[in-house]
1. Taking Cα extents along the principal axes in Å from the coordinates of each of P, Q, which one would give 54, 37, 35?
2. In terms of FRET efficiency 1/(1 + (r/R0)^6) of positions 23 and 143 (r between Cβ atoms, R0 = 35 Å, to 0.05), which of structures P, Q is highest?
3. Where does the value 21.8 come from, among P, Q, when mean count of other Cβ atoms within 10 Å over residues 47-54 is the thing being computed?
4. Assign the value -8500, calculated as helix-only ellipticity at 222 nm (-39500 (n - 2.57) for each DSSP H run of 4 or more, over all residues; to 500), to the correct structure from P, Q.
5. Given that distance in nm of label points 7 Å out along Cα→Cβ at positions 63 and 167, derived from a single structure, equals 2.3, which label among P, Q identifies that structure?
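Only the coordinates and a few stated rules stand behind these numbers; no lab work does. Bear in mind the structure is a predicted one, so any value in this text is a computation, not a measurement. Cβ atoms are built from the backbone, for glycine too; each structure is taken alone.
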Structure P
Amino acid sequence: MNEAQRYKAILDTLAKTYPDAKPGLHFSSPFELLIATILSAQCTDKRVNQVTQVLFRDYPDAQAIAQMPSNVLEDYIHSCGVYKNKARNILATCKILVEQYGGQVPKTMEELTKLPGVGRKTANVVMSNAFGIDAIAVDTHVFRVSNRLGLAHAANVEKTEEDLMRNIPKEQWSIAHHWIITHGRQVCSARKPKCDQCPLQAECEYYSAAQQAG
């Protein structure tokens, strides 16, 4: 089996194993997804969903949030962690959206990554899930799992993204992101991966190396 065949075998297995993989964050607009993704740094999707359910009920758009006093926003998002920094970025981002984009979220990587608190991962999440643009976001799960499997061979998230874009067909970038995240959460955990339960043993470089090491 050559590398291209191995990549295809991995993706085919992930697709069969996680046919219902989808975003973990709840949102009804690109704006809601943008704010939720900013909040998700160092926080679980479950917690973010609890927080945004209340936040968006009371402050439903960029105009409303841009006018919030920082201490009020901090109270809403306190449980998401790093809340002062997140509040500062969210307020600054909302003001930019109102002043430069009519309250709407831009669609390009260049424009999104100019927003405070928005890096490539967040931009890719928004582009992919809110706008249907082919993109693959590399979070901690995707970084760990893709390098263990050998879908990527990289020391940082930027290079991992480049490897994945090269090794995964473009039309699968967005869904592959969700397959890999789900696999990371359910099987390929950071500290104690469940290799004995993994359907990807035959293709996994991490498992192969562990077996050879004894």
Structure Q
Amino acid sequence: MTETPEWQALQQLMPPALEPDLTVDWDRMRESWGTEFPADYRRFMEVYGPGTVQSYLVVQDPEPRGAPRRSQFGGMQHETANAEQAWAVAAKSPELAGSSPRLIAWGADSSADILCWDASGTDPDAWPVLVLDRDEGLWSRYDCGMVGFLTRLLRAEFDECPLGDLSLWGRGSAVFLTVSEYQRRLEQGLDPWTGKPDPYAGSYGR
């Protein structure tokens, strides 16, 4: 993947902590889902892996379709099924009226929002992001990729916050942790999100 300005910006806003927790078999992903995946998402998995932004937004485990569930935070298959159910009943913003997207979920958050691609197009790098804001009960489209979406969210570059909580909106910097890094910090007696000593850290996962 070419180091685009948005990708460079994301690494400055949200520096990778450690090596990712898993290696993704992209051939298997392509065969099981019937499509390639966006280059920025594949690069994100190489550099960051699946994990959580600021204890709020989970970037889902890229599971092959039909594979056993691996993630305790939903996973791509689980959240895609949730998105498909929600699409049938939730309202749509005007630009989505009458559309029938192919949804593949890449994220979800603590507000129960779901972040997807509209994977209808043949070029994965041109897939827009569709977001279900649970508070509004509304699907909206954002004409950018996953990395662009995260960058613009942290910089508050949309007209308004696309998610149901403002914790990431315009914060300028964020911490991203894989599950293993989160657990490692707890075991060291640290608050996972600040990195500062926390005498209660060991009790969080119990």
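1. Q
2. Values: P: 1.00; Q: 0.70.
Checked P, Q; max of FRET efficiency 1/(1 + (r/R0)^6) of positions 23 and 143 (r between Cβ atoms, R0 = 35 Å, to 0.05) sits with P.
3. Details: P: 16.5; Q: 21.8.
Comparing all candidates, it corresponds to Q.
4. Q
5. Values: P: 4.7; Q: 2.3.
Corresponding structure: Q.
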